[in-house]
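Next up: the structures, one after another.
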Structure I
Amino acid sequence: MSKPVVIDGISYVPEQPRGNRAVVVFDRGWIFAGDVTERDGRIRLDRVVWLFRWESIGLDGLILDPKSTHATLKQMPSRIDAPLDAEIYRIPVCDDWGLM
């Protein structure tokens, strides 16, 4: 959990992820962000963004700032549907993460 930042006596707390949007890392290195639904042994992502490329900021930097000039995100025209066991891990993000 992130610590609040105090500026001129006002405490600012970083927005915490809510909802079901996540960055999901799949086997073979595919990384997508989307609204996650699990059903019948499948993982489905809607409103999908492909984390195509990033440089000099690391995955943590990309998670913190998806609009960085050091990153290339691509909107996907359809949903992603994959076997649940293809998921390596997921990182919860805010509801509009990566959307333009």
Structure II
Amino acid sequence: MIRSEIIPESELLEGLRRRQPVFADEIPVAAVTVQEVDSEFRTTRLKRSDIGLANHALNLFLEPRNPFEPSRTRKPKMEVTVFGTLFALVVIAVIAFNLAAPKP
């Protein structure tokens, strides 16, 4: 079943739906070890700075990263600035009133 022509998209999708091997006759040249796969995965992961739990948490508070200027620092979102300022004012007011309260 070696085909030299390009497989149409409809045949490819139908083969994937039926879970048939698409390129069953192609044999890999060399076996790949687990260590090689792991090292390739880790190097690829280190190159991708747009994924990860810490980056997801930062995306909640900071503006989206500019893909054309990846080293530029990101500004905080407007909502974070407003609510952060209001929260800081409330904390300052609570501390100020507690410090100014008469001691029994």
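Quick check: 10, 18, 16, 20, 15, 8, 6, 4, 2, 0 is what I get for P(r) over Cα pairs in 10 Å bins from 0, in percent, calculated from one of I, II. Which structure matches? Intermediate values should be presented prior to the final figure.
Values: I: 15, 44, 29, 10, 3, 0; II: 10, 18, 16, 20, 15, 8, 6, 4, 2, 0.
Of the options listed, only II reproduces it.
Using volume of the Cα convex hull per residue in Å³, for residues 44-83 alone as the calculated read-out, with 80 as its value, let me know the right label among I, II.
Values: I: 80; II: 67.
Only one of I, II returns 80 for volume of the Cα convex hull per residue in Å³, for residues 44-83 alone, namely I.
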Legend entry - Structure responsible for -1500, with helix-only ellipticity at 222 nm (-39500 (n - 2.57) for each DSSP H run of 4 or more, over all residues; to 500) calculated and labels I, II on offer: I
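Computing relative contact order in percent (Cα under 8 Å, 6 or more apart) gives 12 for which of I, II? Each step should come with its number before you reach the end.
Details: I: 34; II: 12.
Value 12 for relative contact order in percent (Cα under 8 Å, 6 or more apart) corresponds to II out of I, II.
Going by FRET efficiency 1/(1 + (r/R0)^6) of positions 12 and 68 (r between Cβ atoms, R0 = 35 Å, to 0.05), which of structures I, II comes out largest?
Numbers: I: 0.95; II: 0.50.
Answer by largest value of FRET efficiency 1/(1 + (r/R0)^6) of positions 12 and 68 (r between Cβ atoms, R0 = 35 Å, to 0.05): I.
The numbers here are math on the coordinates, done by the rules we state, and not lab data. Everything quoted here is computed from the prediction, not taken from an experiment. Cβ atoms are built from the backbone, for glycine too; each structure is taken alone.
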